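Read-outs throughout are calculated quantities, based only on the coordinates presented, and are distinct from any laboratory measurement. Fair warning: this is a prediction, and the values are worked out from it, not measured in the lab. Cβ atoms are built from the backbone, for glycine too; each structure is taken alone.
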Structure 1
């Protein structure tokens, strides 16, 4: 128990250092001091990747039994995308959002939520490394939430850049499609039929978001994230083998209630 608490403390220390670096990046952005932006961003990326490299090197081997010293090693190739590429994309999306965002309160709220996601991811990655042959289901769920958050952050950027409605819808379609492919890859469901469904789902997310084009820059990214969440939720229900209609109805109900809440605030 004491050993486990020490491991968690180490993860929290990493997280606080990452938060401090990211907060300093945000400070440089808000004070238009561009000289150190790239250096600070590079330090944050280096720290994040160092955590994953160190964790993978320490926990990627598992004894086949308590009576043997023979280790079974997790394939780096199988986990490279989920443990190194996607967290990197997530962190770069956070930096890009902070660079284009000028709302101090929104920046700190989003950064706080993202750091909580990183902490949950850190803990779940260590737990998932005990699964030699597959990524743990709980860890897949965290990666799904990270994909949703990435879409929200990038949509925020697209809105703030000032693209036209047509350009915005095309860029959102492409972004949603790529992130849906990421999710399928994590679930090991990347086939021709799934790619086709991803295309249709991306069209839905783009059209669903454009319906709210006449609202404000705070609503549009939330709507895009809700559309993406709805698609991912329905996929996860299908992947789990559930066939009852009520199981598919619940995510739709959650999205409707969230939309009502967003539009009335």
Structure 2
């Protein structure tokens, strides 16, 4: 009898170890999947799963239950991980639009790599980020600049403010233009490189007419990462492209290694691609 009980206990212990090891490997695969998302960041592991940050909100995942669901429903892990990420996004509290008069002078555009933005699907309407296409790689988003923080403008905000997407764009670019004029006064006028001035350096591609130094004919512009805007004449395209490529590859918040031309009619377009 004692031998039977000991054998049973050993079997239970071995099974528990096997399940635990399987769960640990499962949690690693979940982490590998979430690492590929643009909006869910791992914070720490917990006894039953992990804590993640989603759009700045800390949320905990019960992966033990998810692990059990995987076996009970025989779901593919790809489908299971998609459900898990969607459930996390649904838990983010809806953002309440701030009063427009309090923020209208602090709405600024930012440039983001489109692939690095949160997905359009999965969030409630109040949390979906407003975006506008610059080109096939880059999107324009908008932030409300606050004290040591920036709040992303979501789709519910311009609706509450009763302004259209085009009006939001004009407002944000106008605010950036005013801010840029002030900074140019502080630094002594336009220059060839704008790096890490105030967090809106790459976005100044949208006000390029203010940025080009006197004497630079037929300028090209580069925005290798979110905190850089570089300018050079077309005759120095190769050097500018090489520098943009280097900064793009080493950046923590990369944008694009391509170069842009500011045309007479005020439009920007991709002009030179690196080899």
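I have 4.3 for distance in nm of label points 7 Å out along Cα→Cβ at positions 31 and 207, calculated from one of the structures 1, 2. Which structure is it? Among 1, 2, the structure yielding 4.3 for distance in nm of label points 7 Å out along Cα→Cβ at positions 31 and 207 is 2. Ranked by relative contact order in percent (Cα under 8 Å, 6 or more apart), structures 1, 2 are topped by 1, which has the highest value. Among candidates 1, 2, the computation of FRET efficiency 1/(1 + (r/R0)^6) of positions 87 and 199 (r between Cβ atoms, R0 = 35 Å, to 0.05) that gave 0.65 used structure 2.
Which one of 1, 2 has distance in nm of label points 7 Å out along Cα→Cβ at positions 95 and 111, as calculated from the coordinates, equal to 2.2? Answer for the origin of the read-out: 2.
For helix-only ellipticity at 222 nm (-39500 (n - 2.57) for each DSSP H run of 4 or more, over all residues; to 500), the calculated result is -13000, so let me know which of 1, 2 that is. Going label by label, the one that fits is 2. If Cα extents along the principal axes in Å is calculated from each of 1, 2, which structure is the one that comes out at 96, 46, 30? The read-out comes from structure 2.
If FRET efficiency 1/(1 + (r/R0)^6) of positions 79 and 183 (r between Cβ atoms, R0 = 25 Å, to 0.05) computes to 0.95, which of 1, 2 did it come from? Only one of 1, 2 returns 0.95 for FRET efficiency 1/(1 + (r/R0)^6) of positions 79 and 183 (r between Cβ atoms, R0 = 25 Å, to 0.05), namely 1.
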